[in-house]
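Take a look at these structures.
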Structure I
Amino acid sequence: VLQAVTGSEMLSMLDGFSGYNQVEVNTADQHKTTFTTPWGTFAYKRMPFGLINAGATFQRAMDLAFG
């Protein structure tokens, strides 16, 4: 990869891990992500790893952002 960009005027890098955690879960769907611990019941406001459609949802968001 580095050899391919050598001599380029601009290099852009994305942090997919951090970007993944920026995708919002619709308020109406947050109850579907609930989990219970000894400290209470919680729901995700941002898309966590492990949801069945999370990968496809993230890819769709990237397609919309970068076309």
Structure II
Amino acid sequence: MDRSYIGRGATVRRSIIGRHVYVGDGAVVEDSVIADNATVGEGAVLKGVRVWPHKTVERGVKLEGFSVV
């Protein structure tokens, strides 16, 4: 998690977080891979998701089960 930010109240479980990743306050990331320079917005819920480099998951979005962003 080189130079990454995990927000207040955010939860990260069984996941891989790349470099320069922003995980917003209250977000939930489980069983997921978040690639370098990606953003997960506040309150987003990701379960079993792969987020490509330089992509953004907007705040409050819920993705589950093998989604690729």
*Here helix-only ellipticity at 222 nm (-39500 (n - 2.57) for each DSSP H run of 4 or more, over all residues; to 500) was calculated and came to -8500; which of the structures I, II was it taken from?*
I
_Of the structures I, II, the one that 1.55 was derived from, the read-out being Cα Rg over 2.2 N^0.38 Å_ = I
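Quick note: the coordinates plus some simple rules give every number you see, no bench work behind them. The shown structure was predicted, so the numbers you read here are calculated from the model rather than taken from an experiment.
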